[in-house]
Structure I
Amino acid sequence: MKAEFKKIICDVTGDICYRSQLENGLTLYVAPNEKTSAHAVFYTDFGSVNSTFEWEGKTHVLPDGMAHFLEHKLFETEDGGDAFSLFAETGADANAYTSFTKTAYVFTAAENFTESLGILLSFVTSPHFTTESVDKEKGIIIEEITMYDDSPDWQCMFGMMTAMYREDNPIAIDIAGDAESVSKATPELLYSIYEKFYSLSNMTLCVSGNVDPLKIAEMCEKLKGEKRQPPKTYFPKEEKAVRLPYVEKKMQVSRPCFNFGVKDLPCEDEEERNRRAAAIAVFSSMLFGGSSEIYSRLYDEGIINKTFCSGYECTDCYAFYAFSGETERVEEMYSSLCEYIENVKSTGFDEEEFETARRVVYASAVRVFENSVRVAEEMSDIGEFLFTAPKTVANITPEYAFEVFCELFRQESYTLSVIKPLDQKGKDI
């Protein structure tokens, strides 16, 4: 049966995306263009947060880190080789990653795209696990976990997450798990997880480049699968308030680093979630960007340096805004930001500055289409909203953005995670 496509057009740039729900359950996004290289993202809606779920009337709880473990193991082929060597033969650059909410397998190819896509579809849909290979992988992953344990930036970020969310919320647990949870992996467990979460109904392929949507659909239609409901993941109910306002850890660092988190509650309505994210992007650029008043003042006073940055992250199961960077003067940085935010609440947005920031964000939403990698990756995050994003940004009003700003930035939603040098003393904030 030929795939039926929904045509999505960006009114601003004229870029096109074709979306199809195939008979085997797979969701397909193809954005053809005339770029020299093509990029593909094949992902499943299975990440580190999907650890407690309902399947066939029963509740299941997975050891932490299993989504990441599966990502590692799927690259192994039946003959004991790995998919990377196959991609090398076609000249494609391949990789994979596991996030809180998904596991993605990707490649970029300037030539031999069809052959590379065949490799991608084949190894992701053909798992091969043995006791020997799984046990070997445990050691590799535990070494990776140890590496991240020694990363101040990673530890600071997860310190923020553990302070922000309830202890039983999987969002506060390291994506890779720990040595104890990784040791529980077995071929039987991995096959069981794969069966539940790697159903084509729970998977999406996003492609951008000089490609033929019909040809890609024909390849995907050959994959075996049937439409079915994916497992239902359970998340603990969160409040706007954070669990802890401050956490601190000492590590081998030359200067303190920080993550100042602002907890938000996820918006269930996808359209409103995207509109909200667009508004936050605009006032974030205006209030906290490199040309903002607070950035210039703190930088000139030596309180922050060029590592300072901020941004918003949201999905249907979590959302937060975060500032991060390095500073010797953590207390001054934190109090200055808090004071500045309260002042903005009192004075409101400057409409001229808001319009300038909106133009910056609008231009960024348009420039995405200049790069096939960015198009495919953004489609894997926000789907067809990518093609309406410029129009959404253009319609964001200062009044709406200010309402979102005041709702987002509340003292009860603040937490500060700090990594200090081993020999540094100082009082908690």
Structure II
Amino acid sequence: MRQSQLFTKTRKEAPADETSKNAQFLIRAGFINKEMAGVYTLLPLGFSVVNKIKKIVNEEMNALGSQEILMSTIQPKEVWEVTDRWDSEKVDVWFKSILKNGTEIGFGWSHEEPITNMLKSHISSYVDLPVYVHQFQTKLRNEERAKSGVMRGREFVMKDMYSYARDEKEHMDFYNKTIDSYKRVFDRLGLGNATYVTTASGGVFSDKFSHEFQTICEAGEDNIYVHKDGKMALNEEVFNDKTLLDLGVSKEDFEFKKAAEIGNIFTFGTKKCEEIGLYFTDKDGNKKPVYLGSYGIGITRVMGVIAEVFSDNKGLVWPKEVSPFNVHLVRLGNSDASLAFADRLYTELESKGVEVLYDDRDLRPGEKFADSDLIGIPVRFVVSDKTVAENKIEVKYRTSAEAELLSETDALKIL
């Protein structure tokens, strides 16, 4: 992509009402556009990051044996009434509307009810189980106060997966495999060292305990307590004497941290399937309810958390796995020699399958470098009259203050 043709522009200032660092940088760097509080449009750079996050998540979900589907955002009132989660007094994040024919509908904030209802026509016998499906869906939640940029919005992209099992053992086997899978996801996203699996309450999702994946982040809205061994963490809501006694640990061994939830998993047991009427016949001909599990990762929230965790006073610092481009090729000057060298290098990089953003704009070097730092691509190649005269490329990592001159061969090896 030539930067002169990129559908987005950098900005010197973020909207005055935007206080979160992730949204300020993402808006200024041209990754997102703010439509209203809690609602953002993904521009090409942001869309690329989100797609790379989705690709990593999808690969790990596929490895678990889950199959991708896509359900409707519009949901019927009736399926939620049977589980008593239509009432806005009990679930206060609903967006609701009425069709022209008078039918009441809701806009999906979650999908446990409609997908379980759908599976009544797919599951009847033990041979139909287990079933694992996932989707990447736009969720709508009527948050009273949208804040923290894309880390808490009224509209966001989420991966939600659902497991249907014959019994508790089959369910827990998959549940524990999913914990390991989520750890791999966050390792691949560059967040593994800062992310903890925490025990939490099930909240509006389940009356049982759940597990959350919390990333240490000053902008996070959650309070967690991390054990000194680095292997155990508890949400504030379950950090009490009873829990500590059950775990056989001491309060003094925990350290308070601010964190952002980027994933969660819930065990529903058989209750929801019983309410909706999802049963199967076992080997002996007995009718039994199905075990349900639900597993979420906030895709756009992950992008926001990465922007918070991996940024400095100059702008974003993307991990290479999710960066919109592999390299930022910056051309300085418009001499015939620099132009020819940079154009040839751009073509060669593309021919090798390298994703490259080529800054071919007619701007001063300081403006180009400021934009490059703001956008945050991990590696920068600079071509100028000076580098061309030496038949070299100036290479700089976004995380380094120093640059080095390398031969084209050595520079390409980096990528």
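For this structure, a couple of remarks:
- Which of I, II yields 23.5 [mean count of other Cβ atoms within 10 Å over residues 261-268, calculated]: II
- Computed 1.03 for Cα Rg over 2.2 N^0.38 Å - originating structure among I, II: I
- Each of I, II could give helix-only ellipticity at 222 nm (-39500 (n - 2.57) for each DSSP H run of 4 or more, over all residues; to 500), but the derived value -12500 comes from I.
- Looking across I, II, the calculation of distance in nm of label points 7 Å out along Cα→Cβ at positions 109 and 125 that yields 1.5 traces back to I.
- With relative contact order in percent (Cα under 8 Å, 6 or more apart) computed over the structures I, II, the top value is the one for I, the highest of the group.
- Looking at distance in nm of label points 7 Å out along Cα→Cβ at positions 189 and 221 over structures I, II, structure I comes out largest.
Each reported figure results from applying straightforward, stated rules to the coordinates on display, with no laboratory input. This is a predicted model, so every value here is computed, not measured. Cβ atoms are built from the backbone, for glycine too; each structure is taken alone.
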